[in-house]
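**Q** Dropping the structures in below, format is structure tokens.
Every number here is computed from the coordinates shown, using simple stated rules; none is lab data. Nothing here was measured: the structure is a model prediction, and the numbers come from that model. Cβ atoms are built from the backbone, for glycine too; each structure is taken alone.
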Structure I
Amino acid sequence: MTAPGTDTAAAEQVLLEVLLTDHGASGPYAGYRRLREQAPRLTTAAGLLVLSGYRDCEAALRNRDLGKVDESLGFQLAGVPEDLQRRALRRFRRTMLFRNPPDHTRLRRLVASVFTPRHVEALRPAIVTRIDELLDGFAGCEVVDVMTDLALPLPVGVIGDLLGIPDVDRSTAAPWVRDLVAPLEPSADLAAVQGAVDAEDRLAEYFTQLLAEKRRTPADDLLSRLATARGDDQLDNDECVGTAILLFAAGFETTTNLVGNGLAALVGAPGQLDLLRNRPELAAPAVEELLRFDAPVQTDGRTALADTSVGDVEIAAGQVVLLLLGAGNRDPRVFTDPDILDLTRRQAAPLSFGGGLHFCLGAPLARLEAAELFPRLLTRFPHLSAAGPATWRAGLSFRGLAHLPVHPGPT
């Protein structure tokens, strides 16, 4: 429920501005602040509950009665026929991302061991080698685009190796992912949803063929594990193809945005950039602060599977809950001076990877890639600086850059 005395209409207008504006470099944070101040627990006229405080978002993520259905349909996208909305992400909805126990448990169990901290740690040498090879390409360049030359190829290469995707196919398949996730944006229009349908069809055709090859000649990779699973772990065709798409998409989309958003934040705060260059041992906590400061994933959704509550807010079965994770990450009740980047911050964990049953499976891998990348980049190119304005991608849910030009400077 919205607190008594709240101007609900005014708060809903702020919410619409937050959801539908292309925020660019400034981000949605001023709008989040206004919404937290006016209605940190907003129930809209359509019945959508919107949470923007850290503690409420955290509690909702951990509440087992708040599960996954298809919260994107709850936005009631204007001008998009319902049958087209349901065709978009059809196979994606068969994955752990949109499933609840026991299906979620079964689907996650099959791949979870690959993303444990211990297994991810074993990948460190190969990740370091890949980072150094990419940075070798910066040497002698006047200008490089961090997004196309580093932030994208690094995680695409890492997840491609884990899955067993041939090198020659990775650059073709990656752009389809950007089109695929468009319906998860509140601002998605008819063209974006149709593009997502087409992108999923292309990805499904590709992974269907690749999984068939893995069944014929299995290798030591994750797609072979999916393709050859038997017994209780065996997936039906849509689950198998959808999971392959999900693992590929999740393996780079968040990490790409973490690298881009993080470097943009550091370039905008030269003192913090110098601090990390001079104290590379701060890399791990620095990644946590960069995740908090400008989260690569700004929103999440849940649906009440039964009557439940968050704090003193009653939530009816079937009600959709929108969690503004990026707003929670800037909550002044939890973070001192939340709009300031402070790599030495030791406060609550960021909400950026979600929480509870649906905590991001690839979070340890994303953290490792970023923690290895930033110190190496700043040490190798100590005079790195902006080479022009950054270009931000449209949308709120997945916040990231399209282009980030920098001068590497002399090594």
Structure II
Amino acid sequence: MTTGNFDLEHRLNEHRSANLMRNLEPAESIGARSRFLTRRTDEGAKFGSEEKIFASNNYLGLISDKRVRQAAEEAIRNVGSGTGASRLLTGDTDLHHTLEQEIAECKETEKVLVFSSGYAANVGTIAALEPDLVFSDELNHASIIDGCRLADAETVVYDHCNTGDLATKMSDATTNREPNERWLVITDTVFSMDGDIAPLKQLCDVAERYNAWIMADEAHATGLFGNGGGIIQREGLEDRIDVQVGTLSKALASQGGYVAGNKTLIKYLINNARSFMFSTGLAPPAVGAAYKALKIARNGNRTEQLWENVEHLRSGLTSAGYEVLGNSHILPVMIGDRKKALEIGRKVRKQGIVAPPIRPPTVPEGTSRIRITPMATHDKSDIETCIKAFRKAGEDTEVISA
């Protein structure tokens, strides 16, 4: 095979030299603790002897819940392991509609449409809406950025969570606005790398002033606020957010994405969102698992357990001398230097904590951090172990004072 002009090995070497190289690292299972692959042999995978405390987006710890697993198994027995086709052909099932009705009730909207992933929901929806001008928060998820590109829309990026900057940029854009031009404001509700929450009410105020629609991605909030809803439900803004998007792959312990809104929006997306139209329907076990997880999130005490762990961990890390960003269940521990972030990541891992460093280009240069996401199923000793590990690693690297 010739190298040609692509020269991928050279590009990889550039990643290595900049400490940006990433690798896959299989876990034995997904839960509050797990063992990680050490090697493969002819006899199969070999995992380390020590279980490590495992942080992930499995916020409610429901991926390993027996009830959720049983629901996935029942879906396979009753419906099948896959759908075999796009939902517009023969890949639609009553199970999909049952889940969509449950999400619609949580999100307090008329209808919901389930996609194969949250990424597909975002790119398909933005492109299908065909906005003329998009105003996008500078820290929005990559799927939103790619959706704007696919829509071939002019995109104006406003300063992160800065409604004043949004208002200024929307005001400036009115100078050349054509009649009936479609404007769309898009934001995450909980930002995954900073752990902060969008000022949704103020964003709605600005968007409505310029007759713009607003679209909010609840990927990191779905199932954690209100009655299984998100930040939109916590703030009571269901009637002011035109398009609600989210995922089933985090708190809801499954896979897939959704769009919630009025009947007209959903009917339009069924007929125009290419990532829905031309994708095989979400597999029944994923649908069944998400439905059961949402039921548990709405009727159990998992959210209370999660918030107790979040406050315990945030308080402990702050007391140790770290700057912990945000005001949500995502705890980004600011390190700054990427090499020190990598070193702290290695040191806490040796103490049984898996918390990968976040480096450029995911975050701006000089703002490398360790992103910690406690689960509802971590117990108090897990949280204390994490705090102690970070205190020691921070002192050893002189990121915090002894």
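**Q** With mean count of other Cβ atoms within 10 Å over residues 13-20 computed per structure, which member of I, II shows the largest figure?
**A** The maximum falls on structure I.
**Q** Tell me which of I, II gives 2.8 when you compute distance in nm of label points 7 Å out along Cα→Cβ at positions 53 and 101.
**A** Computing distance in nm of label points 7 Å out along Cα→Cβ at positions 53 and 101 on every structure in I, II gives 2.8 only for I.
**Q** Tell me which of I, II gives 9.3 when you compute mean projected area of the Cα convex hull in nm², for residues 189-316 alone.
**A** So the calculation was done on II.
**Q** When percent of Cα pairs over 26 Å apart, for residues 117-276 alone is calculated, the result is 38; to which of the structures I, II does this value belong?
**A** Attributed to the structure labelled I.
**Q** Taking FRET efficiency 1/(1 + (r/R0)^6) of positions 61 and 85 (r between Cβ atoms, R0 = 30 Å, to 0.05) as the quantity of interest, name the structure among I, II where it is greatest.
**A** Top value of FRET efficiency 1/(1 + (r/R0)^6) of positions 61 and 85 (r between Cβ atoms, R0 = 30 Å, to 0.05) goes to structure I.
**Q** While we're looking at this one, here's another question. Out of I, II, which one gives -15000 for helix-only ellipticity at 222 nm (-39500 (n - 2.57) for each DSSP H run of 4 or more, over all residues; to 500) as computed from the coordinates?
**A** I
**Q** Given a value of 21.9 for Kirkwood radius over Cα pairs in Å, point me to the structure among I, II it was derived from.
**A** The correct label is I.
**Q** Could you figure out which one of I, II the value 21.2 for mean count of other Cβ atoms within 10 Å over residues 133-140 was computed from?
**A** Going label by label, the one that fits is II.
**Q** Something else: If relative contact order in percent (Cα under 8 Å, 6 or more apart) computes to 21, which of I, II did it come from?
**A** Label of the originating structure: II.
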